[in-house]
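Right after this note come the structures.
Bear in mind that the values in this text are calculations on the coordinates, not laboratory data. Only a predicted model underlies this, so the values are computations on that prediction, with no experimental measurement involved. Cβ atoms are built from the backbone, for glycine too; each structure is taken alone.
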Structure 1
Amino acid sequence: MELLVAYEKDPAGYNMAKFISQKLKKNGDIYNGKYFDLAIIQTPVISADWLDEKFDYDGYVFLSKHAAESNVLALTCHNTGNFSDANFGGYNRQVCIPHPSLQKLYIQNLWSARTNFPEFQITIEATHHGPTALSKPALFIEIGTTENEWNNVNLCNSVAQIIIDVMNKKQKSYPMGICFGGTHYSDKFTSELIHGSYSLGTVIPKYAFEQMDKSLFSHILERNKDATVALLDWKGVLRYTKNFCKFQKEKLQLMVI
């Protein structure tokens with residue numbers, strides 16, 4: 001069973017959680033459902049590495065606002081982790097265990113409903129921020145990008161309904177790939193998630209390559225145990241070919257997309 005988690009002072013996260021809670025039964029601090037539960041917490045979700053100490057679930061799905069300097073309207077989802085310093089929750093040079101099949105199912109359902117969100121970019125993001133230390137898979141689902149969208153109850157309810165539908169479906173298993181290259185918002189990896197055959201593990205954008213060393217590389221492999229493929233957005237990553245070739249030793253196939 002999964003636990004949905006929202007921060008009470010995050011307007012987008014709270015609005016989604018409020019809608020979802022109406023479909024569940026309150027039991028103390030938890031709202032219980034048949035296939036998932038919900039918790040509304042008093043501290044930011046990016047710092048929720050403590051959840052394992054209090055709860056025992058198969059995975060965590062965080063409901064959150066999305067912010068960007070560009071103010072481009074976006075509905076996003078992503079795995080969490082820090083390739084360098086932990087400036088926004090979690091721990092230095094640590095990534096979460098990804099939630100690949102659930103992420104794929106969510107983004108596919110969101111894409112199928114895209115006519116309901118004509119002004120929004122539907123995209124994944126590269127792995128970033130906390131929490132990072134959880135022992136179970138974690139996924140962030142976000143609504144962006146300004147206070148107007150975070151406080152738009154109808155918008156939040158529409159996304160929340162998609163989340164409910166996804167959580168109530170039986171998850172299909174997909175082969176999983178660790179992603180290298182691209183920008184923070186990768187069109188190629190988003191397309192693979194929506195239209196391709198692979199689910200995605202940790203997504204390492206081009207700007208994080210300088211932080212990659214043997215120690216971090218090994219840690220990412222450990223947190224992506226089910227990965228069978230290294231998916232490469234080849235443009236601009238040729239000089240890192242030697243690092244990618246290390247995947248051959250880990251019996252991971254290199255695939256350019």
Structure 2
Amino acid sequence: MSLPFGRFLNNLTTLESQHFQMLLTDYKSFRVCSLDQDITVGKGLTVRRLGLQDYEPIWRAMQYIAAHPKAERGNEIWLLSHKPVFTLGQAAKLEHILDRGDIPLIQSDRGGQVTYHGPGQLVIYILLDVRERVMGIRKLVELIEESIVETLSGFGIIAKPRSGAPGVYVNDAKIAALGLRIKNGRSYHGLSLNVDMDLSPFDRINPCGYPGLVVTQLVDLVKDKGGLMQKASNSLVNTLLRQLHYQELS
């Protein structure tokens with residue numbers, strides 16, 4: 001069921017619907033400065049840690065930002081996990097949903113086919129003014145994939161992107177998925193990294209539209225399993241910030 005989308009106040013500080021109210025300022029956030037000397041990309045970036053969230057209100061919030069661009073609104077990165085949900089990309093085919101069961105299904109406006117989000121998966125949404133950076137979607141995809149590969153290498157994992165199938169793979173198993181949209185020169189949506197989650201819902205779909213595609217997760221590939229979500233989150237966001245020429249979080 002589609003949640004009726006409410007309103008944004010004070011540069012998107014409040015999101016309301018009949019069933020949901022979120023003050024972005026209630027969540028931990030960090031402001032970092034650009035390291036680029038070019039004044040056109042000198043605006044800061046806000047990193048927000050949003051915890052466990054329903055999918056649709058977060059998606060609608062990103063949509064609103066892209067549909068109502070403001071020069072004074074800086075770039076943002078949102079770190080979170082979603083409650084269980086299957087999402088379909090713009091060109092996704094319903095035939096890739098094998099057994100939805102009781103998991104909600106949402107048609108979104110990102111690129112890509114079908115995927116699953118759930119607790120224990122790190123989701124990072126990247127809200128950038130790509131126009132001022134002169135950055136196309138292909139370059140942004142490559143930057144995200146490189147950041148994931150670098151992050152996983154810090155855990156001793158050899159991972160690679162795959163030509164023609166955006167995402168990151170360990171051997172032939174997918175560990176991270178990507179899906180982006182650019183509107184009015186602003187990117188939204190982003191990536192999901194499987195950290196320590198129940199992978200069984202992936203058996204109910206053809207992940208990313210590929211029948212038989214195996215998925216994997218960080219917890220199954222490392223010996224030290226303590227605090228993986230925090231470690232992965234901190235490492236990946238700092239790698240993204242470095243790739244985007246921003247200060248890293250301490």
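Computing helix-only ellipticity at 222 nm (-39500 (n - 2.57) for each DSSP H run of 4 or more, over all residues; to 500) gives -6500 for which of 1, 2? Clearly, the read-out refers to 2. Taking distance in nm of label points 7 Å out along Cα→Cβ at positions 29 and 197 from the coordinates of each of 1, 2, which one would give 4.5? For distance in nm of label points 7 Å out along Cα→Cβ at positions 29 and 197, the value 4.5 is produced by structure 1. Among the shown structures 1, 2, from which was the value 24.6 of mean count of other Cβ atoms within 10 Å over residues 93-100 calculated? Structure of origin is 1. When P(r) over Cα pairs in 10 Å bins from 0, in percent, for residues 101-164 alone is computed across structures 1, 2, the figure 14, 39, 35, 11, 0 traces back to 2.
If FRET efficiency 1/(1 + (r/R0)^6) of positions 141 and 213 (r between Cβ atoms, R0 = 35 Å, to 0.05) comes out at 1.00 when worked out from the coordinates, which of 1, 2 was used? The structure behind it is 2.
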